[in-house]
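Alright, structures below, take your time with them.
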Structure P
Amino acid sequence: MKKDTDVLIIGSGFGASVAALRFAEAGKSVTVLERGGYITREKFEADDDMLWQPDNGRYGMNDFQKRGTHVIPWLGAGVGGGSHVYAGTLKRREFFDDFPSDVSVAEMTPFYELAEDMMQAVKYPDHPPYDQLPAYRIFREAEKEMEEQYPDQVEEHGDILLGISYAPNEALAGKVFTNKYGAQQRYSDPDEQKILGGDIEVKNTLDKNYLHLATERGAVIKEFAQVVKIEPLPEGGYRVFWKDPRQDSQAGGQMTTETLVCGAGSIGSTELLLQNKYQHRTLPDLSDQLGKRYFTNGDYIMFLLPRKGLLASWIGLFAAIAGWIAGWGWLALVGVIAYFFGWYRSDPKAAPDQGSTNSDYIRFRHRDGSPQGMYIEGGRYPTPVKALLAIGLSLAGEYRPHTYGHISNSVNFLGKYVPVFELIERSWPIPMLMMGRDDAVGQFHLNEENEAEIEFPIENNDQYVDFLTKWGKIFSKKADSYFLPNFVAKAFRIVEIPHNMGGCSMGENAKSGVVDSYGRVFGYDNFLILDGSIMPCSLGPNPALTILAFAERSMRQVISQPEKAEDGIADRP
């Protein structure tokens, strides 16, 4: 029987987008089902409409849902998946000893190169208006000192490859251009807002490269199509059912396909397959390893606060206010002097809302001496005064992405000439985004509502967090800054995770994994999983590039081999 489409792809993230393009290039009819919609600057709002909360009528690109006791995964929702909410960071894994035996550095290298080229990866620029931003300089200088003093522990540091479009000269920052694939983008503006992945059209998101090219070759993307059920067909192939998350009813549709690709991410793919194995019982032969191994990539946030003169200014401010209220002129005068002494001692404001998150990094060896053990990268965020003004304008219906530049200019003006605002703007910390090969391994299970929750033994990461804290304190000292731990994570034992991996981990066979190293599902023909869920361990570096490279590797293997009725996509090892 002829199917509705040759290839049906669930999700549109890093692995799914590669499959969409490569199957379309091979002449296959391709349909992509994505739970979210297209992401555009015109639709962006700096309020709770940024969030994916269908039950509340919100369909934004940021999905935060607590999964179990200790983990809040940060997922992307929209055409392009997680590429809209990640920081654009593209790093390679440099060893694969903890992967199936057929994976090697030599084999993966050309696929990394291909993925970097497709994402138009570039180093953070060394020219204006990007190179002299305060937070960037603070980190780069501290990294150099760390390398000199701790050569045995610090592996390397420097600028990161980023999937972000930077202007070739200062005059073009923020301008619209057409990329080499024919998609419209804009050059990064350091002053543009950084609200939850809001660099829309600046990052080289998947809808601007892989998916853009796939649709030009005939692939069809159905937005707001959330897959709920998968049924194998007696004659081969699959029937897939979906619903529209914007509808209260089960409005949606179904489609048959010869080849099925699941690329809904670690949380989405694992949840969907657990539901089909245990709730619907349509995929009973999925490996019992399904849901067994979940990894956070050691994601953790701490902060550093540039300290020179800061304490003197705050003490002086309170002393001046107290002296004025009490009528003690001498105390008010001492306070004013202390305030300006602190201002004189201080370096320029850190401005942690300017520039690109993860524009630079420092890499440490693992606690056991092996490579790629832990990273510290500089974060960016809209400082609270600017963020609150943006949200207020958004609630009033007056906010657009370019509005943040006007907000920023106004607050910066006050921060230059009004003492209280100057001190507040000088007091915002810089996030240290930390990640690495941690110790805790979680496990998925379905709750009473058949939603996936994660049992995560966070206590197993105590030594890892101690390791992060040790080097975070040393790094902060080199940056002439106060060290601020993650009080929320420490007090409430909960972490927010942007680099979710595992759940459908690859293995040598069905006893050790759900898929092989090419993402081919054990027990089912013509069925692939291509996303972070197939990673068998915490990687250490940011996982996006590795997911892309493994998907490119899979497509080279799968499409080059002829289909066989008895074996499906390709022969099993």
Structure Q
Amino acid sequence: MIDLSGLDIAIIALLFIIILGVGFYVGKSAGKNTTQYFLSGRSMPWWLLGLSMVATTFSTDTPNLVTDIVRTNGVSGNWVWWAFLVTGLLTVFVYAKLWRKSEVKTDIEFYELRYGGAPARFLRGFRAIYLGIVFNVLAMAGVTLAAIKIGEVMLGLDPVTTVVVAGVITVLFSAIGGFKGVVYTDFILFFVAMAGAFGAAYYIVGMPEIGGLEALITHDNVKDKINILPDFNNTEMLITLLIIPLAVQWWSSWYPGSEPGGGGYVAQRMLAAKDENHAIGATFFYNIMHYALRPWPWILVALASLIVFPDLASIQEAFPNISEDKLGQDLAYSAMLTMLPSGLLGLVLASLSAAYMSTISTHLNWGASYVVNDVYAQQIKPEATEKELVAVGRITTVILMVVSAGIALALTNALQLFNIILMFGAGTGLIFILRWFWWRINAWTEISAMLASGIISILIEFTSLGETLFGTSGMMPGYAKFPFVVFTSTLIWLVVTYLTKPETKETLYAFYKKTQPGGPGWKGIVTAANQEGVTIVQHTEAWSVPMGIVAMLLGCVLIYGTLFTTGYFIYGQLTNALIGLGFCFTSGALLIAVWKKIKGKVL
């Protein structure tokens, strides 16, 4: 526990006052109707939405998760989430335009645009509850768990006190300000969070206990943890940390903020953009910041923690008041922050508060948008007025916060929750990619995939079947668990797709006419429409998805290159850093050339 100075308290209090002020200021306009409350009238510029996406994923649980990963598997362990860059850039160069063209209020509303009849209505309502409530509160619980640990380690607060204080402030400005309040406050929170993260890393690395960058990366506790790629001689680690994430995970698994084909709060921001180009610009900016630059301050603090707190016993010894059920490797991040001086400590605590509020406010608004638009207005009371819908949104915001806080009190560590969510979404991701470009995908495809991945994951994670298949003496190695769920779920939904009827021509014609997806997967539908004299193709431009995939690949080289280059500069490996810089400039120049060919074209 640390004692905050008057300066620290003043910095934190000022942030809270500003955030609440913004929420109350925009509250009046946000409450006009649901389009304003959940999408801010579809008028947001790319830079503001991009900053909001970055701030949203700058949550309190993210540095804890990164610390847990680095201390357990080294820097290369981060490929478990770095692999999602491929998903992110596919959204940028292929799906952002499609989402903006759809003009839906939520990505769940998409189901009744793409599918038809009772299955589509069921899927829309079920997914709204499944994602907007169940998965959403799990994600928020992970963020709140991190806040609890920070409160315990740094301030000596009991879990309930942390939850009440942080939750009340966040709920107030989220419920009142709506989406506009979330995005406007994200603009402030982004800079506070970045300053805190970089300031903390700079100070901690320079502490006498660490001795600077060179001493850090050559320390016996650290030197075997710094590799950006896993050891190629360790087959199990290579498969687990790199091959499965890059070959299977990015396209097959649903995870909040990294949905294949776009979705969730990322889709919400694309739908709120001024136009298609603003949607693309926002998501590209987000991916650069999220994957290339922001991880390194967290990684440096995590590496430094291995020197000061080499194991869990040393953390427990330094902080004996930590409850047994909250003790984990992720605590090391908060433990290191207790060493910061007055002023910087206040800034970092403010930045962590900012990260918490930004993430939770986004999840609250996003989850409430599902409940209001896709459950209440669609399934319960279609005749509800706009004023009533906004009121339901505000009530839902409060309920989601309370439920997620309760779950957080029962959790132990961030990596535990990350793996649970990842497993439950396994096998569904390919559908989210293909449903735009293959007419044969229907509502039953998604229903069967969702049920299959959920049931199989429960059986493997919580019954003896998991031990039988993947235990120490199981039939398959442990790293085969995730691919097994993906393969089995995919096989089930493919069989169901061909055993069930396709969507009606009227539904497929309307979807194509609205979004213009193009491609060989729609050739049969376009031909059928032409034969019937129905015009669904609105342009004669060449299909731009192949060029979008090229842009995605170049973007991956650029952003991964920036990630590696930054790391090599930090490690003092100048030759590798300069080679990486060359890759960055080359891929960047090629990406600009490709983007000029894509920009302005419809898909």
Structure R
Amino acid sequence: MLSLLICSGLMLSAALAALVTLTRKLGGAEPMSDLAYPLLGILLALVVLACGRFVERYAAEVMAQDYVQELRQIVLAHALRLPSRHNARITKGGTLLRLTGDMGAIRNWIVQGIAPMVVLGTWLIASLIGLAFLHWSLAVSVILPLLLAVCVNYMLGRRLYQISETARLKRTHLIRNVTEKLAAIDVIRSFNQLGRESRRFQRQGGRLRDALNRRARVSGMLRGANEALVLITLVILVLSGQLLVSRSIMAQADFSLMLIAAIYLLANLRRLSRIYELWTLNKVATDKLEHFLSMKLQPSSKRNGSVRRSDSAPLTLAGVAIPGRLMPIEASFDTQDRVLLSGPGGSGKTTLLRLLAGLESGTEGGVELGGVAQRKIDPRAWSKAVALVSNDLPLLRGTVHSNLFYGRRRYDEAYYAEVLRLCGLERAIETELSPDTALIERGANLSSSNRYRLMLARAMLRRPRYLLIDSHEAHLDREILDTLIGVLKRYRGGVLLCSNLAELQPHCTQYWQLTADRGFSVRQLRLPAAYLETEAGDVV
């Protein structure tokens, strides 16, 4: 597309030169028969000029959209691979602005900056060569004001960059605030804080307005200066031409054609006058994107493509710890174990489950599967072996069916039916909760118990070796408690269940306890010898 733009610029230059030459020839033609070919040539030149503008606009847009789409994918892929400590940053307004406002600035720079600079720059060079052939002073009359314009744009552009960066920061704050408050609209209404949030929005909107007004002021000064320089260029060019005509150095006919070309030059130099302004906005956007892409990803090493399938592949906590959140833990369980994890609030239960699920990395020790360190296993392979049920992994906007099969590995009708039955969804799917039922964000239009059943079924349909179940308010429901007991009895694979309910202990093989000071203890529990042999294995 860039080559096409260059060709378009050369076509425009050739067509304009032909138009000027043929117009001059047409003025000197006396017999009517001599008018046909110049008129046909002029018509062809006009068609070429129109087609050149079409090619410039279309090619520039295609090039911009292809580049922006590729860049958008890079930004999203980078955001998905960032460590969990950056979750709060990437889910706020900054990421939304990167994928919209910054991409818009880059697109504008390509379409309204690079493309005109290539096409019109090519034409401008050809025009200067043509003027130099007429007389060297005409070319100088254009070049000197252009050099002055470069200096003026540089001086005002530095100020424009600073103000544009401030305006972008204010816009980020506004988007972040609106995103957060709209997600918690019920809290605002319940506590009668509509007035307070409206005033806060007004303050932030006012700061953004002031920043944009300051940017408009500098941008207006830049455009005004460029407009003045364009007009000065035209005046100098006309005066130089008149001087050459008065001294009989240039013919009057040549001066008239030069004047036509100068008017055309004026219109196109206006388009070029925004180049620096667009480049400045693009520079702000690219600087922010480069800063975002420079954020370090999860530490990586040579990773295996998959996890070895083996019935004896224990999930092991090898002294894993996060200072201030979780003390070093040594523990292990395998696919035949049912582990009950308990502890007071803030003791690190959820953090421990997130470590096991691969959503966080410990700063000390590590997690192993079958003797292989987590950091050496591809995250995609780890997610197939370990599945987490947690409030941190809510239902998504969509249908019941799309949520149940989100990330499914393979489909088996019998297994699907058994999972629905075990999770207590079989009757609900047949009655009020059809597969096509639409869910809003986080499944907020469902009851707490149905949300939990769907989250549990979604994890089990991935057929993980280890099922991690975090504590949830739904555990207080007697029917949900019976569902969890059914999972402990019938799921073939290791289960770690986070709960403080004593009724679950008789169905577990290990009892892990975290204390308020983040201490940790493991106690083996005894199940009847035939417990797993007779009950487990129904859900594979």
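What follows draws every value from the coordinates through simple rules; no lab data is involved. Model, not experiment: these values are computed from the prediction.
Given a computed value of 116, 51, 47 for Cα extents along the principal axes in Å, which structure among P, Q, R does it belong to?
R
From which structure (P, Q, R) was relative contact order in percent (Cα under 8 Å, 6 or more apart) calculated, if the value obtained is 23?
Computed on structure P.
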